[in-house]
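Student: I've put the structures underneath this note.
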Structure 1
Amino acid sequence: MPDLPTRTDLFNVFAAEILARARTRATGRQITVDQIFNPGSDVNLIGAGGSAMAEEVMRQLARSTAETTLDGSSGAALDRWVADRYASLIVRKSASPARVPVVFARTVGGGAYTYPAGSRIGTPGGVQFETLSDVPFGVGSVGPITVNARALNAGTGGNVTPGSITRFITAPADPSLVVTNAVAATGGDATETDVSFRERVRLFFFALARGTVAAVEYGARTVPGVRQATAIEEGDGTGVLTGRMFLYIADANGQANTALIAEVVAALREYRCGGINVIVTGGLPVFVSIEYHLSFITNVDTVLAFDQVRQSTVARVNQLAPMVTLQRSLLFEIARSVPGVIVNANAITTPAGDIVPTPNSGEVIRTRPDLVTNV
């Protein structure tokens with residue numbers, strides 16, 4: 001906190017007090033300014049030690065004062081702040097494992113066979129999943145049979161791409177059994193960050209009025225693995241609402257599969273109005289190229305400056321929720337925020353205009369460092 005005294009301020013208080021008391025002593029026995037500020041003198045050492053201890057007390061005061069506010073607290077202190085005010089109504093989301101529908105089939109028909117629930121399958125790279133239900137094949141049946149599976153380890157590393165789950169960790173008794181995933185695994189996420197947690201806390205009271213658009217979005221975001229949610233009410237084109245709502249959700253990678261969607265649908269029973277149909281759609285990441293045409297102030301490291309522009313661009317664009325437009329004005333704002341960058345009217349060559357997601361598509365605008373260039 002900048003308004004608290006620094007170590008120098010505290011030492012000066014010590015020096016002023018010593019000098020004030022020294023004036024009461026006989027001439028020749030007074031402590032002088034030079035003695036106090038002479039590094040290594042006895043009085044200087046005493047003052048330095050006392051001011052150092054006082055500075056640490058100031059740090060503790062600043063920290064404890066900050067932890068009494070939502071914006072000032074972080075980590076475990078933020079968890080305590082929320083628990084004190086909301087009890088068990090809001091808790092930080094723990095790291096979550098990815099979920100994915102997996103497809104089993106047999107290359108040849110045979111006798112009845114069931115691959116049991118809890119069996120382990122995985123990717124060639126070592127990411128393992130466990131099946132959540134039995135996979136029963138009847139006599140002569142070759143499938144396919146789809147069941148849900150869950151990653152053994154939490155985190156975004158479980159969000160594997162389609163077609164990557166092909167290994168059997170738990171060997172099947174039927175050697176003709178094969179497995180794959182037709183869609184990406186989604187919902188794997190790290191422990192919720194302080195920034196995300198604070199944002200959910202702020203939305204809590206808006207969501208108390210259940211059935212509103214904000215409440216539906218909030219309800220979706222309570223599901224582990226869901227990072228973003230956008231709800232849109234359907235109209236008939238004349239301004240009259242139809243009574244349906246479209247909800248678009250996305251995980252840390254900007255997407256969601258049927259397993260994650262099913263969890264959101266179940267959670268929304270506590271947030272939507274009775275009888276209102278909320279159609280939940282998984283996010284579809286759409287990666288876009290962004291080309292800047294920037295100039296730089298003389299003597300500025302242009303490589304370093306544009307790298308800051310690139311990093312800021314990726315971070316800000318990848319925060320966009322599903323079905324949210326990427327506006328060119330945001331890109332201009334990002335470029336202007338980096339010192340040493342000159343942003344003219346032609347500073348952005350691509351995109352030529354705002355990028356608007358296709359209606360009812362669930363598109364999530366995303367970009368990557370290799371797609372952000374300066375021409």
Structure 2
Amino acid sequence: MCRLKKISILGSTGSIGTQTLDVAAMHPDSFEIDGLAAGSNTALLLEQVRRFRPRRVSVASKELADDIRPQLPAGVELFSGDEGLVQIAAGGDADYVVTAVMGSVGLRSTLAAIEAGRDIGLANKETLVTAGHLVTELARCKGVNLLPIDSEHSAIFQCLNGERAQDIASITLTASGGSFRDLTREQLRNVTVEDALRHPNWAMGAKITIDSATMVNKGLEVIEAHWLFGLPYEQIGVVLHPESIIHSFVEFRDSSIIAQLGNPDMRVPIQYALTYPQRWHSPAQRLSLAQAGQLTFREMDFARYPALRLAIECGKIGGTATTAFNAANEVAVARFLRRDIPFVRIEEILEEVLERHTAESHPSLEQIEDCDRAARTLAHSL
């Protein structure tokens with residue numbers, strides 16, 4: 001076991017945040033929770049505060065902060081809003097920050113954590129999608145580790161351990177296909193929110209489950225992989241793998257392929273990111289290939305999943321194209337979850353926003369935030 005590691009979690013009440021706390025609870029002598037940042041689920045946050053005794057806490061708004069202030073133990077510092085995220089990320093005594101908030105809201109707090117020299121457990125892919133050049137350059141300058149928590153990127157990271165970059169021929173991200181992988185384009189016109197939220201393999205939050213159904217999530221992961229592993233898009237592939245047993249794989253120039261396998265359980269990549277380079281015991285169910293019986297794969301159909309094609313095109317364009325794509329998608333998914341638009345309209349909104357967008361290359365943080373706001377406004381109006 002390593003020395004006591006002090007952790008702050010951005011997005012503590014979400015799927016990744018709660019599972020990160022599960023991992024910390026399994027190793028109480030190795031992890032101490034320094035800070036927790038949540039959104040509006042204050043009931044769960046207060047439970048987490050009572051159990052893990054963080055020194056610093058943040059919620060989405062000042063009103064929520066005022067509501068929970070009387071219920072916090074003495075001595076706990078309380079923050080709110082975007083500034084609260086930054087305070088949890090960069091203040092206090094944490095030496096490791098798990099960024100598990102959803103969407104581009106995590107960008108400034110992640111940059112603040114890197115600026116403060118904290119290693120990052122990265123579960124917020126939108127940070128690299130919207131500002132990959134800024135995040136990776138700052139991490140290099142500060143000597144900070146960006147450790148992937150997404151199961152696919154963790155798999156690639158593990159497959160590349162001890163390997164030379166020049167020996168990589170390609171990396172391939174596997175995709176379950178989401179809730180509608182067996183439906184035709186025509187059948188998608190009548191699906192409901194409830195249908196979309198029934199993912200066949202993974203238990204995830206609402207937004208990422210919808211992104212899985214449109215395959216936007218895989219597109220964001222391709223862009224994230226480009227920045228994490230420094231590979232051109234031509235060396236990053238996607239294949240459909242309904243069982244979600246092989247989490248991703250790497251082919252090397254001698255034609256050897258190394259893959260990472262396991263039952264779908266996010267606690268495994270979370271724990272590896274927290275304990276790297278060590279491997280600790282995990283409560284995850286052991287994989288039996290004999291019981292699994294067979295593993296199946298299908299070529300990616302970009303006509304069936306146009307949002308994935310669009311995401312990769314934006315990645316190749318670079319600059320603010322990926323920012324606009326991500327912002328438009330966040331708005332479109334929120335509108336679908338509110339039953340404001342049908343499912344297939346998500347993809348149409350992405351196309352329409354990007355048709356009107358002129359990409360800015362090598363944008364500053366201010367230009368990225370301006371682009372994000374403009375794309376959201378347009379996506380709301382369509």
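Student: Between 1, 2, which one scores greatest on mean count of other Cβ atoms within 10 Å over residues 157-164?
Tutor: Details: 1: 17.5; 2: 14.5.
Comparing 1, 2 by mean count of other Cβ atoms within 10 Å over residues 157-164, the maximum is at 1.
Student: A further question follows. Given a value of 0.35 for FRET efficiency 1/(1 + (r/R0)^6) of positions 269 and 357 (r between Cβ atoms, R0 = 30 Å, to 0.05), calculated from one of 1, 2, which structure does it belong to? Mind dumping the intermediate values first?
Tutor: Values: 1: 0.65; 2: 0.35.
It traces back to 2.
Student: Oh, and also: For which of 1, 2 does mean count of other Cβ atoms within 10 Å over residues 21-28, calculated from the coordinates, equal 16.8?
Tutor: Details: 1: 8.5; 2: 16.8.
The read-out comes from structure 2.
Student: As an exercise: helix-only ellipticity at 222 nm (-39500 (n - 2.57) for each DSSP H run of 4 or more, over all residues; to 500), calculated from one structure in 1, 2, equals -13500. Which structure is it? List each step's numbers first, then the result.
Tutor: Values: 1: -9500; 2: -13500.
It must be structure 2, since only it matches.
Student: Among 1, 2, considering only mean count of other Cβ atoms within 10 Å over residues 5-12, which has the greatest calculated value?
Tutor: Working: 1: 15.1; 2: 26.5.
Top value of mean count of other Cβ atoms within 10 Å over residues 5-12, among 1, 2, belongs to structure 2.
Student: Once Cα Rg over 2.2 N^0.38 Å is calculated for all of 1, 2, which comes out largest? Can you show the working numbers first?
Tutor: Values: 1: 1.43; 2: 0.96.
The structure with the largest value is 1.
Student: Follow-up question, since we're still on this one. Taking 0.05 as the value of FRET efficiency 1/(1 + (r/R0)^6) of positions 109 and 365 (r between Cβ atoms, R0 = 30 Å, to 0.05) derived from one of the structures shown (1, 2), identify that structure. Walk me through the intermediate numbers first.
Tutor: Numbers: 1: 0.05; 2: 1.00.
It was calculated from structure 1.
The numbers here are math on the coordinates, done by the rules we state, and not lab data. Here the structure is a predicted model, which is why all the values come from computation and not from measurement. Cβ atoms are built from the backbone, for glycine too; each structure is taken alone.
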